[in-house]
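What follows is a set of structures for review.
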Structure P
Amino acid sequence: MGLSKQDIGRIGENAVCNYLQQNGLQILERNFRLRMGEIDIIAIKRNTVCFVEVKTRSNANYGHPLESIVTAKKEKIRKTAQYWLLKHPQYDDIMFLAAAVQMGKNGDILNIDLVEDNF
């Protein structure tokens with residue numbers, strides 16, 4: 001039996017958290033949810049808060065993972081980030097990142113691409 005969609009997403013998010021931490025970022029929150037949207041990972045490096053959307057794929061049937069972050073999804077993430085920033089006014093330097101995780105069928109991470117995006 002293969003991995004569920006939730007398992008694939010969780011494994012991908014865990015891998016991205018590890019990747020970010022190895023590159024000097026501190027994880028502030030995971031899966032920050034509001035009715036209007038969700039942010040997978042909120043991290044910080046120096047004084048820059050990074051809002052990270054993670055997309056994980058275990059095969060290429062549905063295209064590259066980043067292709068699924070469409071304009072409507074970006075708008076929800078941006079609005080959710082604005083709300084988070086209202087609750088954390090000490091931060092004003094922000095960045096949006098998209099993480100594409102390619103996973104093998106057995107759950108091993110083949111590749112992580114992290115790109116700055118203009119949500």
Structure Q
Amino acid sequence: MLLAKRTKPPFKWSFPGGSIEPGESAEAAAIREVREEVSLEIALIAKAGEREVLLPGRRYVISVFAARLVAGEAQTGPEASEVGWFELDAIGALDATEGLLESARAAERVFLAATI
């Protein structure tokens with residue numbers, strides 16, 4: 001799985017991602033954010049899940065998608081200080097955002113089901 005270490009708080013490993021722009025779907029935002037953050041072109045397979053994160057004064061809805069690589073080589077940038085491809089069993093040992101391992105498991109299930 002492709003993960004990026006954030007250059008902004010909480011400075012942890014997570015999936016590339018960000019905010020949905022006005023008029024943009026979650027799917028289009030996921031594709032755009034991966035392109036902007038790690039310089040990859042992806043094709044979404046399916047939505048793997050969604051979770052809510054509540055912080056003081058803020059509410060985030062995190063949509064997780066299974067995807068396949070179309071083109072490019074992962075690169076760092078203004079929003080990703082490190083990037084890497086990880087096996088699922090290695091994600092639990094990372095300093096990662098809350099819920100990342102569970103989201104990664106869900107994405108893997110969707111990916112595997114779609115490639116059978």
| note | Computing mean count of other Cβ atoms within 10 Å over residues 53-60 for each of P, Q, the value 19.2 comes from structure P
| Which structure, out of P, Q, was percent of Cα pairs over 20 Å apart, for residues 13-76 alone derived from, given a value of 28? | Q
| remark: Matching 27 (relative contact order in percent (Cα under 8 Å, 6 or more apart), computed) against labels P, Q points to structure P
| remark: Rg/Rh (Cα atoms, Kirkwood Rh): greatest across P, Q for structure P
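Bear in mind that the values in this text are calculations on the coordinates, not laboratory data. Given the structure is predicted, the values throughout are model-derived calculations rather than measurements. Cβ atoms are built from the backbone, for glycine too; each structure is taken alone.
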